[in-house]
Structures are given as C-alpha cells and as structure tokens.
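FYI, it's all coordinate maths here, none of it is from the lab. Since this is a predicted model, take the numbers as computed values, not measurements. Cβ atoms are built from the backbone, for glycine too; each structure is taken alone.
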Structure P
Amino acid sequence: MKKDITMRKNTFVKGALITTIGIVLTKILGIVYVIPFHAIIGDEGGALYGYAYTIYLFFLSICSAGIPLAISKIVSEYQTLGYMKAKKRVFVIGKKISFVLGILCFLIAALFAPFLAKWILGDVVGGNSVEDVTFVIRVISTAFLVGPVLSVYRGYFEGHRFMSPPSISQVLEQLFRVCIIIFGSYITLHMFHLSLSNVVGVALFGATIGALVSYFYLLDKYLKNRSRFQEKVRDVNEPLITDKMIFQKIIIYAIPFIMIDFFKSVYNYVDMVSVVKGLVDEAGYSAVDAETVYSIFSTWAQKFNMIISAVSTGIIVSLIPNLTESIVKKDQAEINQKIGLSISMLLFFIIPITFGICFLSKPIWVLFYGQSTYGPSVLSYYIFVGLMVSLFTTVVTVLQTLKDYKNVFICLLVGVLIKIIFNHSFLHSFYILGLPAYYGFITATVLGYFVSFLLCLMILNRKYQVSYEKVLKSFVDILVGAFLMIIVLMIVRLVVPVVSTTRWVNAFIILLYAAVGVVVYFAYAIFSNLTKNIFGNHFFKSVLQIFIRK
C-alpha cells in the first residue's frame, strides 16, 4: 500500500523547498487575479482594498501570526523529547487561545471601524469616503473568526515536519479567495450594479471563504491521519506539564513572532497615514494621484513583493522545527550549519528574482495593470523592499528561535524608528532633487529593514558564533550570477524591445526574458558549483521528488 505523499516527513532542505513552492504558487495565484481585478475596481478601488487589507494584516499579526510558529516550535521540541501527551495538549490549548483572540479581533475591528477609517483618511477629500472605508474594514474582519484556528492546524502539521498538507491548504485558500475576488466583484458590479465599496467588500470576503475551505481540508487531513502524529521518538518518563505551563509557553513563544509581524505592520501604517497626506501637502500631488500612488504601494506593487517574501516564509516554516530540534539536542555545529544554509538558500532565490522584476518592471506593469504614470517607476524600486523584508524576517526569526527576545525587540525597534525618522525628510530630499517624491518613502523602508538585518547578523555572529564564511562565498557567486543574467538580458534588449504598447505582447516579452534569465543564472550556478555548495549533489532530484509520487 502506497503511503500518502502529503503526510510524509521531510528533511530540512526538502521541507523548505516544498513549503516554498507551495507558498510561491499561492502568491502567483495572488498576482494573476490582479489583472481582471484591477480592470474592475481601478486605482480608487485598489486604495480602498489596500486600506482594509492593511488593517486586516495588522490584526492578523496579533491574533494568529505568532501562534502557528509557536505551536510548530513547541511541538517539535516535545516531539524531540518524547513528550507525547504534552504535545497533544499543546494543540488543544493553541486552538482555544486562537479562537478567543480571533473573536476579540473581530469585535474590535468591527466596532472601531469608523474610528479607524477617520484615522486613515484624515482631512483628505476627493477620494474614498469614511463610510466606504468603515464598510470594507467590517467585511474583512469576518476572516478573524476562521484564520487564527486555521493557523494552529498549520503549525501542528509543520511542527511534525509534515510540510505538504499546510502548503496544499494555502494553495486551496488562495484559489478559492481568487475565485471570489474575480467572479464576485465582477457579478456585483456588472450584474447587480452596486457601488464600488460593495464590489471591494465582496472581494475582501474572499479571504473568509478561502480560510474556511483551507480549514476543512486540514481538519480532514488531521482526522484521517491522527495516528501519524503519535509516533514516539523514544520512550521517556514524561514529566508533569500542566495546562497552565503549556499556555504560558505558547504565549511566551508567540509574542516575539507577533512582535515581528506587528513591527512589520508599523512600516505599512506609517505609509498609510503619510503617503497620501505627504504627497498632497508637500509635493503638490492631487488627492487622486496621491491615492493612486498609495494603491500601488499597498495593493498592486505589493503583489510582486509577495513572491519574494514567499521564499523566506517557506524557508522559515521548515527552519523553525528543524532548528528547534538542534537546539534541544544542543548541537552547536548543526545549529550554525542550518542558519547559514537558510540564509544561503534565501539569497540564491530572491536576488535573481528581485533583479529580474526590477529589469522587467515596465512590461510587467503594462501586462497586469495597463499603462500607468507611476506604476513601473514604483515597482522597479519597491521590489527591493521585498528583498530586505525577506532577509530581515529570516534572520530575526532565527534570533527568536534562539530565545533572544531582547535583541529581537531591539532590532525591530531600531528599524521602525529609522523608518519614522527618515520618512518625512527623505520625501523632501527626493522632491528637492527632482526625483519622484514617493521614492523617499521607499528608501526609508529599505534603510530601516537593512539596518535591522545587519544588527541581527552582528548579534548572531558575536553572541552565538555563527560564521558567515560559506554564506559570503555563496553570496558572491549569487551576485555574479545575477549580474551576468542582467548583462545578457541587456544584450537581448538590443534585439527584442523590453516593453510593448500592446498589453498581451508583453506576456511574450516577459516569458522570453524570464526563460533567458533562468537559463543563464542556473547555468552559472551549476558551472560554479553554487547549487552543489548550497543544496548538495541532488538539488534537481530533490525538486523532482516533490512532484513525483513514489
């Protein structure tokens, strides 16, 4: 009888590849839908969608962002120690905590939606109304009733290193969400002829529907495979671990993860309350143009950053239980090896992706959103925010897994303070220099994450003796490969124009340039032994095994 491939335990590298592929697929689905969605709701609707989604991400960071990672970490710890009874109660208590937090966040978001809407818009007139923003916030708040409990199931699977079911659940969640967004918003607008706020509200409700589908999928997987979670690593005399102790452990482990997402949300909040006002009051933009720029920040360009962040998320999800196991065993060499490998794997994927999207920003934007005054300009620079967020998130998660909560907080706080301090001054500087004023906001974000990233690296090196010798060697090879890729693409540009005025011709242009870029980058990676140094001798075999049922 063949084993269910979706319930097979995974090694660190293969687990990271599985989760990364799954999350990248969800992000690709999250990008494809924006072509029809943008055509339906436009930039004004995009800004309205962005307001609600920013609020959603903020509350989500409180009620569920830290819980699944904490569950994953504790389950892996108890599994390694052989504490089977305590491990099972972690799952039960985690669900109770998430359910209560979800209810609270739902009530707060729904009841205080008018206040949040007024705070977002301030005195700006000519765009979306306070009533519209209030409505969409209340719609998206329903997702809090499902999402937190769903995240606990994902954390429980990941803690056992069953990476495929959570990855599949994310694809299902995104697929149903996208269907609701496209078909729901189209029907609402063109068949029922309702207002723009109703159209955006239906699209946002897709997050709730997607979460429900994903939850029932994982529940079914859990019920059918409960015996697989009771495998004993070794027979031990399990100590008395009370529910109170488990509750405290979940909260203690979850708070730093929540803190990471909270501080990342602060970056978005700073832009949410300053981009429109700053561009209108100090750079001479109209309210419509300023909201257009903000919608690009918060909704349209952000979709492409999600591809890059998906890589770091996939690596982190696999890293936490594996690194926790090494920490419990007190194997310092293995700890350092996994940290270095995580950073190298991340750099291997995100640097060429970032450079490629930057190079192809014009055809990408025209294909997905049509002609735009600001879109390609914002995307070509804003994609580096995704690069820095991914790097920072990975290393700060390592610090959190090592329980260095003080330094986690310091690194987070320093980055946010840099963003707040330089946001306004960079706006002025770029405006005075004759450059796009909105580049000031992006630069402040990049600088904040970059400084936080460097601080994390320094702490890991000095306090935990993490060596970056192999990482630096890989980094140099990765940069060479990425620059070689860009040079070849610039040569191709002499023959094939990089952008067309015809929207769908750009799809061919992007595919052609992407194919050339991938071939050049991987050819150099293989020639320089980069893939071998990072992934071992069987990289491509490992990738194929993910898709082939044995």
Structure Q
Amino acid sequence: MILDFSSSLHIVWALLPEIVVAVTGLVVLMLDVFQRGSRSAPSAPWVGPLAITGLVGAVLANAWLLTLEVPAQNAQIAVDGFRIAMNFIVLGVAIFGLLYSFDWLNREGQFTGEFIFLVLMAVVGMMLLGGTRDLIVLFVAIELMSISVYVLTGYDRRSRRSAEAALKYFLMGAFASGFLLYGIALIFGSVGSTNLSLVTSEIALGTASNNPMLFAGVALLLVGFAFKVSAVPFHMWTPDAYEGAPTPVTGFMAAGVKAAGFAAIVRFITIELAPAAEFWEGIIWWLAMLTMIVPNLAALAQDDVKRMLAYSSIAHAGYLLVGVAADSPLGRSATLFYLAVYAAMTLGSFAIVYLVAGKGDVRSKLSDFRGLGWRRPLLGAAFVVFLLSLAGFPPTGGFIGKLYLLSAAVESGESVLAITLVLTSLISYYYYLRVIWKMYFEEAPESLPTPERPGLAFGFAASIGALALLVAGLFPGHGLRTASRAGEDLVPRAAVVAPGAAPSARPSGQDPAASRASSNVSEPER
C-alpha cells in the first residue's frame, strides 16, 4: 500500500498506532465510569486486560507501518524506521509497566481506570515525540505526556510524599515547558515556520546562520529537553520526584519519559539541526560529561535503594548523551539499542523495589533487602540480572549497550567521553553490587517481613524482562542489526504533510554528517 498524504484516510493510517492507544484510553475511562458504583470503588478486573489488549493492537498497527510504501515528502510527523522502533520501545514500556503495576494497584486498593487512562495518554505523547517534525506537535506531545505523568506522580492521594513529589515535578516541569515554548516562539520569529524541515533549510542555506534569535531559541529548547531527560544540571527534581512517586509510576517515568525525550533529542538535534552542529555539539558534550559524573558520585552516598536508582537513572541519561554527542549513524543506532535495554532493566528494578517495599512503600532502605536472594530466590535472581545489566556486566544487554556506545564515541573521536563512560561505570559497580551483597551475604532479621509473592502478571513480566536482557547480552546480533537499520532510516521518508509545505532541503536518506563533510565545513575543535 502506498500512502497518499493528500487523503485524510491515509493520514489516519500513518497515525494508526497513536490512534489505537488514544481510543483504548478513552474506552477504558468511559467503561470504567459507568461500571463503578462510586468514586472509591475499585475498577472491574477486566479493565487491565482491556488496556493490555489495546496496547498489543497498537504494536500490531505499528508493525503494519513497516509494510507501507511511503513517498519522501516534507512532514509534520515522520513515518520512518526510527519512529517505528521508538514506538515499539514505548509500547513495550507501557505493556510491561502495567503488568508490573497491577500488583501494586491491588495491594494499595487503588485499582481504578484513571490510572490506566493516564498511562495510555502519556504513551500517546511519548509516541508522538518519537516522530514529530513540527515544533507545535512537539510541544503538544510533551505536554500530553508531562501532564499525565504529573498526575500519576501524585496518584496516591493518601501519601504526603507522593503529593510533595507531584508538586515539585509540576513546578519544575512548568518552568521547562516555559523554556520550550519561548524557544519555539523565537525559532518561529526567526524562520517564520514551526516546520523543522523549513528550519533546517534556513540554517543550511545560511540565511539564519548569524541570527542570534534563532540560536537563542535552539538553546532554550535544549534546556527543555535536558530537563525531560534529567541531564545535569537540570536534574534537581529527579531524586525527590522519583522517591516520592508510587514506585510503579517511578519505573514508568524513568523508562518511558526518558525514552521519549531522547527520541526527540536524536531527531531534532542530530538530524533537523545538523547544519548547526557547531552550535550544539559543545553543549551536548558537556551535558554528557556532567551527567555521567555527578549522579554516579551522588549515588554512592544513598542508603535508600529507590533514591539510588533515581540517581542511576540520571547517570544513564549521561551514557545515552554520549551516543547523541557522537553525532553519527552508529551513535544514533547505539542510543536506540541502549534505550531498549535501559527500559527493560529500569522497569524491572523499580518493580522489584516496590514489591520489597510493601504496602505504603515503607521498606526501600538498603537494609530491607537483606537476605532477599534466599527468602525469594526467583525474585532475587531477577533483581541480580537487572542490577548487573545496569552496571554493564557481561553477559547482559547493558554490557552490549555500553560497548556499542563506546564504539560510537571512539569512532567519532570522542575519546574523553568514552574514557569517562568507562570510569563512571566502574564507580557504579559499588552501589549496584552493594545491593547484591545485602541480598545474599547478610542475613535478614526475623523482624523483617518476607516480600509477598508476586502475581502472575508480575512474574511473567519480570521473567521476560530478565530473559530478554540475557538474550541481548549473549546473542546481540539481531538487536544490533535492527537498531542499525532504524538509525540509518532516521532521515524521514514520509509524514503527515502540511498543505503547501515546501520540500525538505536535504534529500531523503542523506546523513547530516555526510552533508557537512561534502560542504567542506570543518568541525570546530572542542
């Protein structure tokens, strides 16, 4: 089937995965409202499976996009291999995040359709972020994702910590949204369009190269992106928000929001703003350096596992920024592969933390994990796999992902970032292995309750997640090839076309790094 973007129906086909998720969320919300007798009553048991079914349908719709023949056109929403791969990652986060969260919702007596609806709406925003090529769509997607996650952070209305975390996250997020919107306004004022292809054309043609308003707008957008992915020094909200939020929400935030943020960074920065690389490369370089060093050092002093994992999440944003700083097809592919691995190990880690923490999330201290490997052997084994993958031990997917990022950094001449990645990973071994030591080499006191047995959905999700990380570490070939193809197909080959939009200045399939090389523009030395 050949997509014709002059047809409204074909635009629907191009956006089918997002539409399926949005419709599923609306159906879940409306059916839940009518079947519940009162606001405080729990939802029917079928609400969760209905949401999972809708997400699986979106996965199938996303796979169907691969069969479409798409003409290369200027676009607002791209239909390319990168967007499709990012959709798979985000949908995977949503499916496994919900499977993990069902136990928590039942335990806390808060199993309601609103929770699932908010997750699905956040997923729609995340998916749009992976394919947007228009600044207005970018802002709408970020706000749809962010507002949903703000509410999820304060979802446990009985918890003062949850309310405090939501307030802090909302206030800092509002500032970040302001930076984004002001940056979009400055770019529009400089170029006269919010279409990223036209912005790229203006920069490539040199008509905007000396326009301080344009680069101020780009700088403000970078600030907004850095906040969303918790890059240092815009990370201050992260430990408090992650610690106070319900732990399943923390896992969803750490995996999904970060994946969506990096999808937007990779497309917007390394593709659409490729002609202005001399402006943003230094900024990304320093963000990567600081984000690898600062949180790894801060995590050493944490005695709360949930807060330690929050700092770990910040540090992994630094590793991912190394792939962005490499600014090459290999760097983009490595970032995509590591995002998939990171999502699996982060979701699994936070899920086990909330199971150990018990009702009210009261037991997340390091001492609460004493003897876990003997009291709950399967749970302990899964946690070991997740922690070792976060640390980058072979034979896990985390090791292959870091190796892939190192290769991209070395190939691009970013040897300092590569060395920093290795050294900070070595630092992280201490706080990851300290948890494993508590689990297997320290005896639990009789007063420490044994974690409850996980439900079937939780056990299935944890088993699949741990197995996937081991398979990615032992047999990484297929995953690496898939990431490589998606990274190479990042240059948009299609999209929902704005009427009368001009064609892109860069031929489809041409890598921005190659474009810079062909124009004999030398990279400034850092």
Identity of the structure behind 23.2 (criterion: Kirkwood radius over Cα pairs in Å, calculated), options P, Q: Q
Entry that produces 0.30 once FRET efficiency 1/(1 + (r/R0)^6) of positions 184 and 488 (r between Cβ atoms, R0 = 25 Å, to 0.05) is calculated, selected from P, Q: Q
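For helix-only ellipticity at 222 nm (-39500 (n - 2.57) for each DSSP H run of 4 or more, over all residues; to 500), the calculated result is -27500, so let me know which of P, Q that is.
Values: P: -27500; Q: -23000.
Answer for the origin of the read-out: P.
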Answer label among P, Q for the case where distance in nm of label points 7 Å out along Cα→Cβ at positions 384 and 400, calculated from the coordinates, equals 2.6: P
